[in-house]
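Each in structure tokens, the structures are laid out below.
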Structure I
Amino acid sequence: MIKKIDHIGIAVKSLEATLPFYTEVLKLPLLKIEEVASQKVKVAFLQAGETKLELLEPTSEESTIASFIEKRGEGIHHVALGVESIEARIAEMKEQGIRMIDEVPRPGAGGADIAFMHPKSASGVLFELCEKKQTKG
């Protein structure tokens with residue numbers, strides 16, 4: 001069901017201010033930066049072994065990431081679990097009584113289809129189901 005931890009999402013106020021820590025201090029390779037307009041975020045992907053770190057900078061005060069930072073400060077936002085057949089995984093979660101934020105997949109960064117579980121169903125952790133297309137990455 002779960003293939004791997006695909007990435008860990010980290011909310012940051014500024015990619016420009018934060019990236020040097022990851023690239024210069026931790027020496028993690030920066031894979032790409034992209035904007036996901038539908039989610040009002042700019043995203044930087046870094047390679048950390050077999051897992052990626054996804055830095056999320058809000059591009060609007062209405063962004064869920066902006067709200068997260070305002071309430072909790074910068075830090076770990078979510079853990080993304082790599083899956084196949086995301087629609088089937090969502091159905092399985094619902095059958096198990098898991099409350100889903102997204103009952104149908106939506107587009108995410110890197111061309112992935114994503115769906116979030118409500119943290120109240122997962123001991124306070126925001127989990128993302130993430131299905132990547134059959135391309136590199």
Structure II
Amino acid sequence: MRDLESVFIVPQLVTPSFNIDAIISIGIPLALLVIGAENAQATGVLMTQGYKPPINEMTILSGIGGVITSFFGGHNANIAGAMTAICASKEAGQMEGRYAAVVVCGVLFSTFGLFAGSVIPFVAAMPKVLISTVAGLAEFF
């Protein structure tokens with residue numbers, strides 16, 4: 001068994017470097033993916049559940065969030081379609097109180113993000129078959 005070293009990693013500011021090839025090959029496809037897939041999925045779910053989502057504001061805020069997270073080495077911050085479906089579903093409680101599911105989800109994701117450096121060595125120590133299976137199930141659901 002491998003030695004596990006678990007450490008807390010403090011978020012660090014990353015100065016972006018602009019490269020036209022990266023913008024064309026990564027930036028534009030990711031922007032289209034976020035707008036066309038994630039935001040569209042989240043909007044459809046919210047409308048199906050009886051909400052009237054502010055579509056333009058959601059798209060603008062996810063763009064601003066993406067710019068902010070890029071300075072910390074993160075990827076685009078967007079409206080997660082699958083998470084929106086879970087938090088907006090009937091299983092999350094009465095419509096007026098479903099915001100609590102969003103708060104809990106946000107706290108859990110933020111906490112995991114802060115401690116990801118401590119968790120990664122444990123995940124890396126797991127058998128590769130188990131990691132692949134869990135990752136596949138996460139994508140399936």
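The numbers here are math on the coordinates, done by the rules we state, and not lab data. If you're wondering where the values come from, they're calculated on a predicted model, not measured in any experiment. Cβ atoms are built from the backbone, for glycine too; each structure is taken alone.
From which structure (I, II) was Rg/Rh (Cα atoms, Kirkwood Rh) calculated, if the value obtained is 1.01?
II
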Practice item. Work out which structure the value -5000 belongs to, where helix-only ellipticity at 222 nm (-39500 (n - 2.57) for each DSSP H run of 4 or more, over all residues; to 500) was derived from one of I, II. Key: I
Study note, to complete from the structure: Re relative contact order in percent (Cα under 8 Å, 6 or more apart): value 24 computed from one entry in I, II; matching entry is structure I
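Looking just at distance in nm of label points 7 Å out along Cα→Cβ at positions 91 and 115, which of the labels I, II belongs to the structure with the highest value?
II
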